[in-house]
Structure 1
Amino acid sequence: MAKFIYRMQSILELREKLEEQARNNFAEARLRLDEEEEKLEALNARLLAYEEEGRRIREDLLDILKLNENQNAVDRMKERIELQKIEVNKAAVMLEEARINLTEAMQETKIQNKLRENAFEEFKRELVAEEMKEVDELTSFTYGQKLKG
């Protein structure tokens, strides 16, 4: 029996590898976004702690030095939060790009798999047609032998 050989198997395998790479890139981008968001949450928590400390300082005896230090810490934390928001946005953009690349890679792989399936179906049709031809020839030969005999 004939063996099915897909002539574009190397292209299919390449598409599958590219899809796997795209999946890995997407996972890495998702991880980076998660990490950046966690950093932002931690900075926001520190800001809240500094603001709470500032309230306590104002409620206690008025210590201008501590109050100034606290205000400077709050201002620095707000700056760091703004910078971290930029990092989160960058990570979100990278995640979206990775998602688009993954979607395209999955579509390409799906197309190659569909082409392979179509080629296999054509191979099976040709095989059935060849077998029918052989059966017809055998039947004709047998019928011809009966006529001679």
Structure 2
Amino acid sequence: MSHPPPVYVPPLSDTARLLGHAGLLPFVLGALLVWVGLAPDLHAFVTLALSAYAGLIVSFLGGIHWGLAFRHSAPPASLFIWGVVPSLVAWLAVIMPPYAGLVVHGTMLVLCYGVDRRVYPVQGIAHWLTLRFRLSAVASLACFLAAAGT
């Protein structure tokens, strides 16, 4: 009985891993600051800052799909279509009150990961999913915790 040849899985970039983890700092710090009993003005600033940052990250996750589409001579329209959905939802979430907008951001982070679980293997980048899961889990949890603290 012969076994199929092993599939080459390229290693993750150390730079991407480091920057991805560093990108969690605003999420974690924002969620912590929401719960420390700040003055109302500072609390409002922190929740807006966290919501804006979450919106940027959600938009970035959608933009990856445009980058994937650019690799093809005839890209599937779904990559472009999905690529703009996170940005539009994130924009709405940023202008919502933080108790609601942060829940939307957290939900979008989870949803983006779910979509990527389907798209990344087809696009040959499934090896990024473990890191994506870890980053999305921490970021979405931070959004949900911060929303609960507003």
Structure 3
Amino acid sequence: MPFIELKRIKGIASSQIERNEKLKSICTLLKDSILHYDWVGFYIVDDFKKELYLGPYAGDPTEHTRIPFGKGICGQVAEKGNLVIIQDVSEQSNYLSCSLNVKSEIVVPIFKNGKLTAELDIDSHSDSPFTEWDEKVLKKICVIVSKLF
């Protein structure tokens, strides 16, 4: 089972560095700590345009810097507000491919005062890697991160 210290996430979140540096550090920590996390990034909500824009991330560059609500997995999470795990992205008709190597994805919404403010998006090059452990830990991380918005 993978391991991540929530204390380290809390330490980054409460540090004196700027918010985007904190978010980038959290992405890098997750990508470097969990073998099946190949791309880790935050998408931030733009309420005015009803879309998500790419925030800090760790991994290969992506062309998806803006995602309309409803489009792709991240856009669906923005509309519905629920965590989504896709163990096989090839089975999704509304999937936005960041890379041909991506086989699975988990997207966790981040709420502040009951309002969606961002999402944590993680892509994996592994088949069906996400478990209940990922869901539990990432939800806890998103609660910590929500204080940054």
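Just so it is clear, none of the values below were taken in a lab; they were calculated from the coordinates. Only a predicted model underlies this, so the values are computations on that prediction, with no experimental measurement involved. Cβ atoms are built from the backbone, for glycine too; each structure is taken alone.
Quick notes on this structure:
- Source structure (of 1, 2, 3) for helix-only ellipticity at 222 nm (-39500 (n - 2.57) for each DSSP H run of 4 or more, over all residues; to 500), computed value -34500: 1
- For 10.8 (mean count of other Cβ atoms within 10 Å over residues 36-43, calculated) the corresponding structure among 1, 2, 3: 2
- Value 30, calculated as relative contact order in percent (Cα under 8 Å, 6 or more apart), assigned to which of 1, 2, 3: 2
- Identity of the structure behind 19.6 (criterion: mean count of other Cβ atoms within 10 Å over residues 68-75, calculated), options 1, 2, 3: 3
- Comparing distance in nm of label points 7 Å out along Cα→Cβ at positions 12 and 108 across structures 1, 2, 3, the highest value is found for 2.
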